[in-house]
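Below: a set of structures, written as structure tokens.
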Structure I
Amino acid sequence: MLAERLAPGEWTAHSAPSVFSLAAARLGWRLENIICLGLHVAPFERLVPHLARGARIICLVRGGKAAGDLATWLTERGWGASSMWSLAALGGPRESVRQHPTESYVADPDDKLVAVALEARGAQGLSRSSGLADDLFAHDGQITKRPMRALALSALSPHAGESLWDIGAGSGSISVEWSLCGGTATAIEARADRTENIRRNAETFGLTHRITVIEGTAPDALAGLAAPDAVFVGGGLDVTLFDVVWSRIASGARLVAHSVTLETETLLADLHRRHGGELMRVDIAHAAPLGRYRSWEAVRPVVQWSAVK
């Protein structure tokens with residue numbers, strides 16, 4: 001943190017084994033295969049994207065009590081069968097390394113300088129494919145549904161370190177899945193209740209450091225934002241909004257827009273004619289009861305236009 005704020009000639013680093021290196025050495029773990037997190041300055045939810053069966057994680061926590069709180073948090077979320085080690089005062093005369101079953105961890109509040117190592121077992125963890133289940137998100141029905149979200153993310157082509165404008169974000173599901181790929185997102189939503197859902201989802205998935213929520217209406221809400229690598233418009237695209245977005249994004253940026261109305265569909269068809277890209281209409285039907293039998297229940301067709309500037 002200091003080096004980021006100083007010029008190269010203003011500081012000298014005297015290297016020493018880090019807590020992560022010491023913990024991995026004590027446990028005999030390969031450091032390059034371990035996820036290392038600083039949970040002493042971040043919420044436990046920061047673990048969510050990384051929890052998977054067999055994952056090895058080393059976390060810095062504030063002390064013995066925080067290690068106990070972490071064990072409780074893990075157990076409540078189905079990871080109680082995990083093995084957990086508390087590593088205190090590594091490299092010093094009071095060093096201790098103790099293994100515990102996570103679900104029966106007993107905190108030592110006197111422990112200081114604590115790291116926690118975790119070998120995850122139990123729940124399944126998040127899928128790494130696009131299109132997470134809709135019920136994982138807090139929403140009021142205004143959500144890009146799972147199949148269309150998978151298609152949208154495929155067209156958006158997220159990469160680690162890239163940024164997204166999610167315009168008319170609704171529940172923020174696109175922002176969440178984009179950020180799970182290692183990018184950052186700015187979710188813009190006009191309604192206060194929906195911005196609250198976006199914040200809840202960002203917190204649940206441990207992505208508050210990657211998702212910025214703006215309560216407002218585009219294009220006005222775009223003022224002052226840095227140009228993104230990709231833009232998603234889930235609905236409500238009009239000529240004014242398109243002109244502003246297209247003028248702001250750089251060459252090579254991706255734009256994906258969805259429509260369920262004839263008016264916006266007409267606009268997307270015209271944009272496809274003028275700017276190229278890919279235009280497709282998606283009709284989806286789900287099996288549903290019909291008396292003693294089942295039948296197909298169609299949802300509104302969605303038109304997707306995707307283009308690279």
Structure II
Amino acid sequence: MEAIITVVGFLGAGKTTLLKFLINSFIAKGWDPFVILNDYENASIDAQQLTQKLNLKSIKPLNGSCICCSGIVELRNTVNKIAERKNGITLIEANGTSDACSLMEFLGVGLQDRFLPPVQISVVDAKNWQKRGEYNELESNQIQVSSLLVVTHLDEVTEDRQATVVNEIKALNPFAKILTIATLDVELLPELLPSANSAKKLDHQKAHWSSCSTDLPVLSNVNCIHEICKQLPNSILRIKGCAKIEGESNYTYFERKPDGEIFVRPFNGIPITGTKLLAVGPGSAPNVLEKAIKLSL
């Protein structure tokens with residue numbers, strides 16, 4: 001039977017980093033992963049970044065829908081349509097504001113018998129854990145029905161902070177294993193059982209955020225990316241996109257995390273949707289994005 005592993009966690013916690021590690025590790029050990037990516041806007045951009053190890057036929061992006069409620073039927077249908085294969089495993093990356101408890105409650109209903117009951121991994125950012133202000137409740141909700149908690153960004157915090165984070169997540173979910181990516185043995189994941197922990201009910205609307213995207217013109221240099229990110233308000237918790245820099249043959253991927261850090265790296269291939277600027281969080285609106293682009297230019 002095929003295992004289904006769902007990866008959840010707050011925006012910028014390191015879900016995609018963990019997903020890439022899982023893909024590479026499973027392939028190296030002879031497994032055949034199928035990956036489902038869910039995001040508010042243009043999940044195809046993220047899907048293309050995984051094609052160095054996986055064929056696009058093994059990646060399914062789900063755009064716009066919330067897979068913990070309105071998109072749960074589409075997610076379930078997508079899983080049921082996955083081709084049977086030797087040593088198959090399904091990996092699902094949920095968007096960063098998913099109601100993880102609702103997702104686990106409804107995903108397993110109606111799956112074909114060839115799949116094991118879904119299990120959940122939650123990524124916990126030790127640097128920013130419970131420093132989300134009004135979104136702390138959503139972040140803590142995301143770990144409560146996970147079978148495994150993977151703590152990231154440990155090298156950026158003190159040992160006291162590490163101990164505090166571990167103690168707090170243990171209190172919220174005493175049944176889950178707690179590991180880092182470095183200590184994670186992927187071959188143990190198919191043997192995980194669904195969590196036995198009971199979860200505090202979350203107001204589901206707290207998991208529903210505004211989002212939008214707009215086209216990006218050719219940028220004169222990479223500094224324009226930093227200026228665009230700086231122009232956008234802090235209420236927008238996640239900014240990402242794909243840009244074309246004048247004079248460069250390759251495309252550039254970028255993102256601004258909730259703590260304001262900006263990362264820029266080469267994009268894998270040519271974006272099938274063209275160059276885009278995407279935003280998730282309160283205040284996201286096309287005119288806000290377009291104003292930031294004009295000011296940066």
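Each reported figure results from applying straightforward, stated rules to the coordinates on display, with no laboratory input. Please read all numbers here as calculations on a predicted model, not as lab measurements. Cβ atoms are built from the backbone, for glycine too; each structure is taken alone.
A few notes on this one:
- Looking across I, II, the calculation of Cα extents along the principal axes in Å, for residues 115-178 alone that yields 40, 25, 18 traces back to II.
- Structure (I, II) behind the derived value 34, 59, 7 of P(r) over Cα pairs in 20 Å bins from 0, in percent: II
- Structure (I, II) behind the derived value 2.5 of distance in nm of label points 7 Å out along Cα→Cβ at positions 35 and 275: II
- Among I, II, which structure scores highest (criterion: distance in nm of label points 7 Å out along Cα→Cβ at positions 75 and 91): I
- Winner on relative contact order in percent (Cα under 8 Å, 6 or more apart) once structures I, II are ranked, highest first: II
- With FRET efficiency 1/(1 + (r/R0)^6) of positions 27 and 243 (r between Cβ atoms, R0 = 41 Å, to 0.05) computed over the structures I, II, the top value is the one for II, the highest of the group.
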